[in-house]
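The next part holds the structures, each set out as structure tokens.
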Structure 1
Amino acid sequence: MNRTEKEQIVQELAQRLAVTQAAFLADYRGINVDQATSLRRELTQAGVEYRVVKNNLIKLAAKGTPAEVLQDFCAGPTAIALSGADPVAPAKILSKFAKSVQAFELKAGVLGGKLMSVADINALADLPSREELLARALSSMNAPVSNFVGTLAAVPRSLVQVLNAIGQNKAA
């Protein structure tokens, strides 16, 4: 790789790190090609960019970005996962993969400019997905309205049941 290619990679990575919600570093040493391919496929489906980049290039690209706190963790073979929209999705995927493949090891992450340890990443992975949180919020907002409608419907229903019982008593 010549100097211009390296400069281009640094520039692209710096632009991506400046706008990304979350970034995660991992040590991929010891995983085989099939495992790496399945991890890449799963991350790509979740809208996450996963790349293997030289440590020096990551350090240069991170300068002046929220991911600057990750520079201390750039040692050994390093892969970086960048998430633009949903920071929980890559945390879930990477955490699950790290638990299933012993050779794969999370190093650190950054979320909104704040450094995350491996324990923080695992805690983030345990959070419900965005869709699940939205469904819970919608259910909570809908509950008072449905309870009110049920209460209003109970009054005429009770009247009809009382009239029906009176009619049955007179018929008997």
Structure 2
Amino acid sequence: MAAGATIYTFAVQLADIDRGVYEDVTLRVARHPSETDAFMLTRVLAYCLEFDEGIVFGEGISATDEPAVIVRDQTGKLTAWIEVGAPDAARLHFGSMQAARTVVYTHRDPAKVAAPWAGKRIHRADDVLLYSFDMGFIDRAVGALERRNSMTLSITERRMYLELNGITLESPIHEQPVA
């Protein structure tokens, strides 16, 4: 963990009906001082929405050779490169060469996130997806954040229902291809 990082705990009840994933997960998340609450919460949501055997958080904001969230198979082979925020095209290019699946989850305006990628070289760009939520969804959820969090997350028909510390929110999970 980075020096000066603030630790957040999430007790998550996950029900992803779309993928048949039902898990109770406890996450300890280190928020680096330069990381916003919105970025951290998006990172937690990306972890939950991509939950699979072998999923872990990356080393952090300063790690240049790995994403925010990683999935490895039982042999240690990288299977999913999951970015958060607004990575540059070179990072997506690198990630899509490393893993069979590359996705980005953003708490920002997806059009503004994707605009700098136009015309840039991104390996298998047709397969890279950008996920976002309704405008204001993450900001409202951040308002409910505490150091110790109780979270229920249900996903059905690509619609997310989030209960965070007694506050209930919902948003579709918007998907757009990078290319």
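Every read-out reported here was derived from the displayed coordinates using simple, explicitly stated rules and does not represent laboratory data. Keep in mind the model is a prediction, meaning the values are calculated, not measured. Cβ atoms are built from the backbone, for glycine too; each structure is taken alone.
Which structure, out of 1, 2, was helix-only ellipticity at 222 nm (-39500 (n - 2.57) for each DSSP H run of 4 or more, over all residues; to 500) calculated from, if the result is -5000? Walk me through the numbers before you get to the answer.
Working: 1: -19500; 2: -5000.
Of the structures listed, the value fits 2.
Comparing distance in nm of label points 7 Å out along Cα→Cβ at positions 18 and 122 across 1, 2, which structure shows the greatest value?
Values: 1: 3.6; 2: 1.8.
Top value of distance in nm of label points 7 Å out along Cα→Cβ at positions 18 and 122 goes to structure 1.
Of the structures labelled 1, 2, which one yields 26 when relative contact order in percent (Cα under 8 Å, 6 or more apart) is computed from its coordinates?
It must be structure 1, since only it matches.
Please state which of the structures 1, 2 yields 2.8 when distance in nm of label points 7 Å out along Cα→Cβ at positions 26 and 58 is computed from it.
2
Rank structures 1, 2 by Rg/Rh (Cα atoms, Kirkwood Rh) and report only the one at the top, that is, the highest.
Working: 1: 1.39; 2: 0.94.
Biggest value here belongs to 1.
Consider the structures 1, 2: one of them gives 0.65 for FRET efficiency 1/(1 + (r/R0)^6) of positions 138 and 162 (r between Cβ atoms, R0 = 41 Å, to 0.05) as calculated from the coordinates. Say which.
Numbers: 1: 0.65; 2: 1.00.
Of the structures listed, the value fits 1.
Given that distance in nm of label points 7 Å out along Cα→Cβ at positions 50 and 90, derived from a single structure, equals 1.1, which label among 1, 2 identifies that structure? Could you put the intermediate results ahead of the total?
Numbers: 1: 1.1; 2: 2.1.
Value 1.1 for distance in nm of label points 7 Å out along Cα→Cβ at positions 50 and 90 corresponds to 1 out of 1, 2.
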